[in-house]
1. Starting from the value 32: which structure in I, II, III was relative contact order in percent (Cα under 8 Å, 6 or more apart) calculated from?
2. Once distance in nm of label points 7 Å out along Cα→Cβ at positions 74 and 146 is calculated for all of I, II, III, which comes out largest?
3. Tell me which structure, out of I, II, III, gives 0 once helix-only ellipticity at 222 nm (-39500 (n - 2.57) for each DSSP H run of 4 or more, over all residues; to 500) is calculated.
Structure I
Amino acid sequence: MKNTIITIDGHSGCGKSTLAKSLAKELKFLYIDTGAMYRAISLFFLRSNLISNDGKLKNGYQHSMKDIKIDFSDPSSNGKSFVRLNTEVVEEEIRGIDISNLVSQVSKNRAVRMKMVSIQKSYGAENNLVMDGRDIGSVVFPNADLKFWLTASVEKRAYRRWLEYKQKGQNILIENVVENINFRDKNDENRKESPLVKPLNSIEIDSTHINAKETFLLTLDIIKNHLKY
């Protein structure tokens, strides 16, 4: 029997991961956070001194990728799963502004994207899946059963991301978060490899004026109507 695949794409800070996690838990599907995968490989390059402050990868990065294994921990009793870099859970290490400032540059790299897309596609072969990212419905699973495009204003996205940093005790100026959001948007939309685009036949949901629960309920209703759950 064919597995069901649901994709959620959109700009940074739209709430894709929050929505995807909630849907996966409700539907009892596997959830894969592709953004965490790109953050994890950025952390690897940073630890290995293979990346400069402006995000440019140094000589030797391609050879080093053969030693990189990125996967996810088994879900806990409450359904949470965390990204692992060479068996180490690195969820906390990848969520700081330092990695946020590097990941858009890293994700533009063709060799990096090929490795990540290969890993991502492997999950769809064996699981009912909810996957979020920036090229999931356009590149990784263009024939997904249901595709969503999540959007929100830059101001709202920056505010939500700033709250996340604040809750983790990171004192970041909201102006710096806005700058990072705009920088990532520009990089994601203009990169040569798998640029961020609204996937063909995707359903758009604007979360600017609705909260996470309302976004979840709206999306779940659409899924139930389309997939007859």
Structure II
Amino acid sequence: MNKKIMWNRTWMLWKKYASKYWWGDPLDVRFYLCSQLNTVHDKKILDVGCNVGIILNCADDSNIKQGFDLDADSIKIAKRINKEFGLNADFYVKDAFKSNLKKNSFDILILSDVLPGFDYGPDKYDFDDCKRFVNKCTSYLKHGGILYLTTPNGENPYYLKKHKTKISQIRELLEKNYDFEVGHWNPLPISLGHVLKFFPGWFCLLEFLMARGIAKNRCISFYVRAVKK
């Protein structure tokens, strides 16, 4: 699937089926994740907390794609999208802590804005719960497999009082079992997104800024690519 087809599919799926699940604005880090998944071929992919499946379906159709989520309404929409467009992903209502998926069986794992206590859940949380969640999910990933993780940056001024994750916590979650790189996505003020989205080339600008590590502390989101040891 070329990038143009991937983008058209993403926008089409959102507009037709999932407007209430919108990610906030077109500068969201999950669009960058979609562009990276578009380069993956002939792999077995698992998306935990897949919502309506838009990210998973940006991966090329040569892959074996599976997603699950606790929300039955989201999975119902994901299945409807797959049926109408003839896509090849499978979706299930599952609890990550209770799943009986086979360990070390997936090449790619997606955890996109789903960390408990950071991306959803109560303001007060036990960081050990987040560790258990990540360890449980990543047990499904093969050694040498790739984890893609996104989450808001708790050091960004907008998120300072919103209990979002910090870079030190990401390192604590991953450093034992992964070789990983943390990308700092979008150092521009959130308010600029309403203007920047109208200019062609904004996506390339954000890619350039992340590649150069510009204004790391002010980034809106983290983009993590981790290889399981």
Structure III
Amino acid sequence: MIYGRTLCNNTCSDGTYSNSSSNLCLMCAPQCLTCSGNASNCLSCGFSSIGSNLYLSNNQCLLNCPVRTWANQVNHNCDSCHASCISCTSSGQNSCQSCGNITGTIYYKYIGAETCNTTCPDGQFISATIPNFCQPCSPICITCINSSEVCTNLNCSQNYFYLNNSCLSTCPDNYYPDLSLRQCIQCTPGCQTCFGLGLNSCTKCNMVSATQYYLQIGLTTCASGCNPG
């Protein structure tokens, strides 16, 4: 019998469910638009007491969807996020607000993008102390690893030069800055400071093994002896 009416039918109307023991259509719980079996076993959702949308999750109507699901405004369901996401705005891998782990695989949230991936893009790095979020490299690095200023792959920003996983604004003694490679290149043995390769590109000389090199007067040349005069 249909709830509130003296009418028998083989189905119950929306908002009610069939009770097999009484053969009556009984009211669903207020949060359910439709239900089945009992009042709280929702099949679709209506609105909360304050008029907000409710979303279906495991036959319950919720104001907020649980972790790893998102509120679908079209079907009013809590649909699953992509497996890499903890929270998301849709089901795609590029709609993540925070990232998680899948059977031992760790995913990281890009800075400035709703993307979860197993690696971080250029300019960002994986931090051991902040799980599942990429962290920014220092402005001196194009790419970095483990720390913001541990630059990798000879990738330094403009006006910086790569040496031993660091990007330096000036090169130390025994190195000169190569502008095209953006690297600190070691001087030729015999030069302590230089501006290029070879003993003719020196500004200060040093000792190599047992041989002392000398800067020639008026020249940028280091030699094992001095010119006549």
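1. On the way: I: 32; II: 18; III: 6.
Working through the options, I get structure I.
2. Details: I: 2.9; II: 2.3; III: 4.7.
Comparing I, II, III by distance in nm of label points 7 Å out along Cα→Cβ at positions 74 and 146, the maximum is at III.
3. Values: I: -14000; II: -9500; III: 0.
The value was obtained from structure III.
Each value in this text was obtained by applying a stated rule to the coordinates, not by laboratory testing. The structure presented is a predicted model; accordingly, all values stated were derived computationally and were not measured. Cβ atoms are built from the backbone, for glycine too; each structure is taken alone.
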